[in-house]
Structure P
Amino acid sequence: MHQTVLLREAVNALVTDPAGIYVDGTFGRGGHSRYLLELLDDTGRLLAVDKDPAAAITARELAEGEPRFEFFHGSFAELPRQLRRMGIEAVDGILLDLGVSSPQLDEAERGFSFLQDGPLDMRMDTTGGETAAEWISSASVDEIARVLREYGEERFARRIAGAIVAARSERAITTTGRLAQVVSEANPRWEKHKHPATRAFQGIRIKVNRELDDLQALLEEALGLLREGGRLVVISFHSLEDRMVKRYMRDMARGEQLPPGVPVRDSALNRRMRLIGRAVRASAAEVAGNPRARSAIMRVAEKIS
């Protein structure tokens, strides 16, 4: 069962105007969107986005009889085009809840979980694109090692990549169970309380779904999509995402970086955003009820010019 992480914290930080226009860039199963709609008045609007066809079904059910809500099946990286299509020049807030949803992890046939054997798919959008099995079948040792190292932060990336290529030469790797076995056997040092295939699966999933590419694309456009006073709220679940978001918000809040000692007014630094509070983590009570929330970290920034 899917439990929305940092539900009230995220939506309450996002909504500053009940009559505003907002974007839920990762609809999932609609937890944030439903609560967001509760806070909007009759003139407010919400556009939700998700790559997952299963999320699209839930969103279309929500859209029935709800004129303030519209859904787009695709990536939040496509937001600029979708907003232009809707005739919207700027929005009052964008919410991103990154990572994999519980239903995706719980369904073995989606291929995200190393704990359940199923087809090695890993695509968030199952209507197109390359599966994890297809990528693994043709990627070079160097490419696999790079993905495991950069996206999975795997210390033994080269060793594991070599094991994957050796295993596929004997028999195609088409299931999550076989990939998890190959990776586990190649991993010489298992981390306490962490499955030895965790980092490899994370890296391959990020690669297959272009998760960091999409996040970078959205961050590059975010300032232009928000109206003055509009907010960007991002919930991350691993260090790569959070590092990107933290750096972006910090740079927008600092403005131009000049050499020390240069006499300049603060207004000349061209600060574009201000940080709203500190990074927020799930409470102990939420983590107790939803272990997935343990790694969640939320950051908020507001456009000022």
Structure Q
Amino acid sequence: MMRFGIIGSVNTDVITSPGGEVFRGFGGALYTAGALSRLSPGAEIWLLSRIGADAFQVVRPLIQRYPGIRQDGIRVDAAPNYRCELTYRSDGSKREQLVGDLPPLAWDEVEPYAASLDALLINFITGREIELPTLRGLRQAVQGPLIMDLHSLLLRTAAGGERVQYVPCDWPQWIEPVDGLQMNEREAALLAGLAHPSIQALAEFAGRLLNHGPRMVVITRGAQGAMAAIRDSIGCHILVEPSSGPQAVDPTGCGDVFLAVMGLGLVSAWAPERILQVACRVAGTASQGRGPEALIELSPMLLA
């Protein structure tokens, strides 16, 4: 039986589509945990998260719908839960506002679970889930791979709660301990300092990131699929996986689902080509519904 740990926030989401439709629910790390539950029956999935007391009584029965997700690692805080408002524009961009100030998980709150995990997935939903010393402690304690989605580590909250991109000065230190690193092409362009990067420029940047520690760097590209740089005994390789799936109904959570497949693939020693192919397929399937409830459409058959 495989044991996964997932560090990430479970936000209260308010999502507005380009057409003005509004969806309210819970997301964030719940997408990652739910996807692993559906794709890997029998696995133990430890959700390590801090959730506001105002949301936990609603979130708890949602988590119970997914077999294998353990709630022992959830810390309930008296402060209000994180609330994320996402407004999608017709050009595919989005405006994001985040309200909330839950403290990061402390080392003594995650350490009891670390040694028994086969893999740990770190999903920066807010960017405040853990601090750097805790990450370094986890690297020493977890025997299996560490897989990280940078995401909101590259966002800061401006006046009014709007999230804007920025480059933290210590970002190389955050990626040094991880085995698998995930980001989207917008985030990659930000770190690379490129306004309108080509596929070749993104691939070259992903290859350079391997020098900072990871052995696999994935850049997701939405409807265009994903690309990856991999380091093995032979050298560095670049893979490109185009997407052939249908238009997304709602892209929210697709990166979180992709992370789940990447973690499953690395701990199962899949070939990198298979990881990219399956992750794009599963994320595309998840995009055909709204909210974590859409994960019911996922099954181990998608891994073939």
Structure R
Amino acid sequence: MPSREAVISPQPSPSEITVFAPAKINMILRILDRRPDGFHNLWSIIQTVALQDEVQIRLRAGRQDIQLRCDATQLAADQSNLVYRAAAEVLARAQQSIGLDIELRKRIPMGAGLGGGSSDAAATIIGLNRLLQLEWSPTQMAEAGQLIGSDVPFFLFAPSAFVAGRGETVRPIVVEGVRWVVLVNPGFGVNTKWAYQELAATRAAVTPLSLVQRELDRQSRVSWAQLIAAAENDFEAPVFAAYGNLREIKRSLRAHGAEIALLSGSGATVFGVFGDEARARLAQAQFASENLMNVFVAPTCSGPLGWRYELPR
């Protein structure tokens, strides 16, 4: 796992930076009432895990365009990419005209409920904030990120936070201790819009926050025992009804010692939380014969998004 400390090059004004963009898991994801703008209010506790993409940014003083490359061929490297959009938004807000070469190296599965695209966008904002010496606060960076995607502001306050509204309301918290997480991605995605539609169509009413969840909402530090006791994802009922194999993954993780297993976001990744790496690796091994599945083991993160400066090549 890369260092969380910045390694600053001898040059006073570095022109290249690499930011590590972690995946996220929703320890709690409640979908509440529908807003006047048509979106739903949510209430979530989100935690980053050390499965990371890399976003490398180089300043090119002789140009005024953004050139993006990505090692995932199925991901468009054009103006529709969240990294490109985040970079363009930062330059517009900062009123700067400079060329950028950005290289995105993907490890987080796409469309998996792990927030990879949003994390990449947040990493881009953090990287440009440092390279361009903008000195924006996390709140200022989140204002830019909110325009890119609902999950982006969270990553600017990572590693752990309460998130509410559409995702724009973020309150950082401290989760005491580290856990190991097994992420089981079945090799397909779940469409988020479809998941919201199914949830609305299949539930009779919005269930209010539980007493345990309301208690958590008042705290600035929480334990893993508290999180596990309150863990819940409203998307599980409709998504599991349509994709029964995801329910089986959850059962299998619990059977192999997970303290809790849960769908992340609207899916399709299911994660299990384990007390130590050895138990997590044993649980991972049970999926070794499943050729279509992508299974990762990573610890929870205990710090913000990390970066390193690099000498120009």
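Quick check for you: by distance in nm of label points 7 Å out along Cα→Cβ at positions 70 and 94, which of P, Q, R is greatest?
Across P, Q, R, distance in nm of label points 7 Å out along Cα→Cβ at positions 70 and 94 peaks for Q.
Which of P, Q, R yields 16.5 for mean projected area of the Cα convex hull in nm², as computed?
Source structure: R.
Values quoted throughout were computed directly from the atomic coordinates according to the rules given, and no laboratory measurement underlies them. Note that the structure is a prediction, hence the values are computed from the model and not measured. Cβ atoms are built from the backbone, for glycine too; each structure is taken alone.
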